[in-house]
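Participant: What follows are several structures.
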Structure I
């Protein structure tokens, strides 16, 4: 088991155990708002996860009753520009090698909405609410964030969130496709554990290649070279030890023991 966190202020933490990584936001008294230094910590944690071949899945969680209230507006007002931007962190999260799961409760606000939508799966609880107030503070959202929303939930749902700045309840978020699952608060931890276990049990090479291919196809209009890269990934998995192991496990009626090669 490993853990890392920036000293002093309660920066986001990283824990890795048994192939499962957890990044946790740790400012519950501030509704887990993101400070400039947190972006550096988050970028470092994501780099560590990507570089660790033992990690097969990442959950993004938060302490307290709210998930994330976005970037600290006080820092924006002071024109504090972090060395790593909020968009940079969300881009890195989206492009992470392993599948990512946002485990959501309470309030998801501002930049926190992009942090969650950058994850591959989003599980929330009844009572969850989301707000995207960018237009309320005179801000057009950054390009990669808007692109991500349109790809993940479509242009109409994106307009619903960005052009009204209204607080949207969990049931509507499920209908819009922002949430994949909605569970009772007391069931959230258990369902998150089930999902991480399901992902971690799969062949990691195939999962990583499939995730990258889906992300590429979601961008729209893939080029011939893009499609060939996806096909090359398919051929690689056909030749992989994991594929042979998966077939053997089916034949022998036993769990597969995947090694990621």
Structure II
């Protein structure tokens, strides 16, 4: 429990400091996965949506024009301030914010029609528990749509990926593999129905500046770049400007209780 508490504290400390950087981040404000997530939801207009681990609110803002209400939940209060700022700037009156933990959601069962989460799950210490919570707060037949970086089945590539992520961001837990997500979806009561792979290129300077990564850690990441074997360089598409991560949009539909 101490390790889990430390991880949650690291998330709040890290993102509390850099929250404004995520409001202006092009990687988070844009991306080919955002319209895919909205399309995958098959929205009718009356849905109540939970954005779990909402960050600065870009996903909530993408869904808000198409649904009745979006609840943007995050573990860090300063991130929720960014959500409110974004919603105000765009005139989105159907977004509300809520401070909370994805592993212990502060909502009654069967509250939402849809749960979405984007670029948050790699910070979850217990993703299986989070998915069970999503299943609990969803109505029967409700959907969960996830977009995040994927880990590698190859252990060498996977180790380099997560080492680089952790050096850049001390609150990083793990980029989970597609197999790990498939197993967790099934265990939580979701049928996995959609797999949309994509990649994001991350310019090294922008990527590290957004997180305010210390220079010593930046140097360590560059050293890993230089020492990486060819299969890692190919998997991460490392070049002089940065690297590229493999990602995916996954959709699951909840089974009947």
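Participant: Out of I, II, choose the structure whose coordinates give log10 I(q)/I(0) by the Debye sum over Cα atoms at q = 0.14, 0.18, 0.24 Å⁻¹, for residues 151-230 alone equal to -0.75, -0.99, -1.08 when calculated. Don't jump to the answer; show the numbers that get you there.
Facilitator: Details: I: -0.75, -0.99, -1.08; II: -0.59, -0.87, -1.20.
Here the read-out was taken from I.
Participant: Turning to a different aspect of this structure: One of I, II was used to compute mean count of other Cβ atoms within 10 Å over residues 183-190, and the result was 18.9. Which label is that?
Facilitator: Working: I: 13.6; II: 18.9.
Structure of origin is II.
Participant: Then there's this: For P(r) over Cα pairs in 10 Å bins from 0, in percent, for residues 39-94 alone, the calculated result is 19, 45, 29, 6, 0, so let me know which of I, II that is.
Facilitator: Comparing all candidates, it corresponds to I.
Participant: If relative contact order in percent (Cα under 8 Å, 6 or more apart) computes to 14, which of I, II did it come from? Please report the intermediate quantities before stating the final value.
Facilitator: Numbers: I: 14; II: 20.
Source structure for this number: I.
Participant: Percent of Cα pairs over 24 Å apart was computed and gave 50; which structure, I, II, did it come from?
Facilitator: I
We did not get these values from a lab; they are worked out from the coordinates using the rules stated. These numbers were taken from a predicted model, which means no experiment stands behind them. Cβ atoms are built from the backbone, for glycine too; each structure is taken alone.
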